[in-house]
Structure P
Amino acid sequence: MSIAICSRLPVYARLMRLDKPIGILLLLWPALWGLWMAAEGVPSWHVLFVFVAGVVLMRSAGCVINDYADREFDGHVERTRARPLVSGAVTSKEAWLLFAVLVMTSFILVLTLGFFTVALSVVALLLAMVYPFTKRYIHVPQVVLGVAFAWAIPMAFAAIRGEIPPLAWLLFLTTVLWAVAYDTFYGMVDRDDDLRIGVKSTAILFGRYDRIIVSVLQGLVLLLLLLAGKWIAASPVYYIGLFAATLFFVYQQWLVRDNDKVHFFQAFLNNNWFGLVVFVSIFLDFWVKQA
């Protein structure tokens, strides 16, 4: 039996999209923002391990439940028609079992962080399960995705401080707006297919104003990060980092100027570098202040 399971690991990895780690990274950066600001520097290795492992596990679980929810749609979309559930490489039963294993492993890790964080993790699970189905009913599923991706921030403050201060909610809102912006780029790749099969997205809702609205969202993200810097009495190194991060938003807007699907996807992927630079800015700020 173990040999049979081992032989299935490559296809399970594809279902969890471990071969495409961009989702892990986009979920990881806000979690690290929250951890470093909550700890005012480097968090404990235990907390850091639990959150990093939790990010990998829950993003993987989210991919599994997303593909299960979209299994009837993905075959009609050029980008997703080769996914394991659509091709028959994985059965629905296997997908549910894999989802359960990932969620239970993540929950066991969170149990080491205290009741408050455990309670918040239940909300994280509900968000991960609800998001894939929102694309059928509301025009802003990206907002639900943003809330799911941002939920690691109040969890980080709860784990480290035992409370969720206003700074945590400021970072939470920042992450929600950022996720709506970059996932709109992602939705712009599939917009024609989504219109045909009836899937909703902000890319469809925004229509010909998509790039303008995304640029406004990006501007709000930068404004909120400036406010966060003021909140933590950031050093100049933080603001230098934010300036560098701003250049990535400028580059993304330049990329999508020609309405090319390839460039929409490149702009989406480029957000990894934005998240990384913001984290480095936070990291260096606390390092400078503690030196």
Structure Q
Amino acid sequence: MKQPSSLPAVLLIGHGTRICTGVAEFNTLAKNLQIALPDRVCMASFLEMVDPTIPHSLDILYKKGFRSITALPAFLMAASHIKKEIPALIQGFQAKHPELKIIVGKELGINANLIEIAKERIENAESKFMGNYNRKDALLLMIGRGSSDTDANSNISKISRILWEEMGFGWAETAYTAVTKPLIDDALGRIHLLDFKYLVIFPYLLFNGKVFELVCATIDAYQAKYPKARTAIVPYLNNHPLLTHIFLERLAQAEAYETCINCNCHSKMCCNPGHNHVNC
């Protein structure tokens, strides 16, 4: 690892997964970010299941001499991981080292560059359909993780609507893998009654993991039940030059205190001491 400079270290925070390819994909993102920031120290960390954990990574950077760190969450939406768990871990470490300054960037959210990546992934998946494929004859099924946070859930629906209108699909539906409704099976049951010629399924996820495997298994079961159904599963977002660009934007915004995480800034749960709390 590079030695400390006058610039804050960058800590990229992922969720963590037991799927090796998902971990490798996240580490590739960290490497791409390091390449884009040759004068900074960039380190990958995970919320759970994978080492190094957030406290472990913070401890490594602290022992290396860093007293200023910018944390960038690699999460699509701001739910409990962003609003509660990550702030609690960071503040727990900060309480032991009050001289340490940590600012936290915003989740990815609804982002124009992510929409462009999504469109590219959809277009690649549509190549499976041969002949006279027309998007007006296709239904787009967007699948989110699902959360108890209604704001996070609604953002998946917004992205679904954006892709539906901008790409010209005949219809679009939104479903979730857990916690909230409609679940994938329920959505597929209704979708089948609509009798569209094509079904394009997009698991709106950053990297591989158990959630993506669950989606694929559910679609395989649907395909087995309706063998004539013409379906295409869109690859998850994964690494892309535009994804690295988004994190560079989030880094600049965080260090300019232009944004903060969607936290409860009127309590001690705010991770960005000193920011002006505008639009929080």
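Read-outs: derived from the displayed coordinates by stated rules, not from any lab. Being a predicted model, the structure only gives us computed values, none of them experimental. Cβ atoms are built from the backbone, for glycine too; each structure is taken alone.
Quick notes on this one:
- Source structure (of P, Q) for helix-only ellipticity at 222 nm (-39500 (n - 2.57) for each DSSP H run of 4 or more, over all residues; to 500), computed value -26000: P
- Winner on distance in nm of label points 7 Å out along Cα→Cβ at positions 128 and 144 once structures P, Q are ranked, highest first: Q
- Answer label among P, Q for the case where distance in nm of label points 7 Å out along Cα→Cβ at positions 48 and 120, calculated from the coordinates, equals 3.2: Q
- Distance in nm of label points 7 Å out along Cα→Cβ at positions 72 and 248 - structure with the largest value, from P, Q: P
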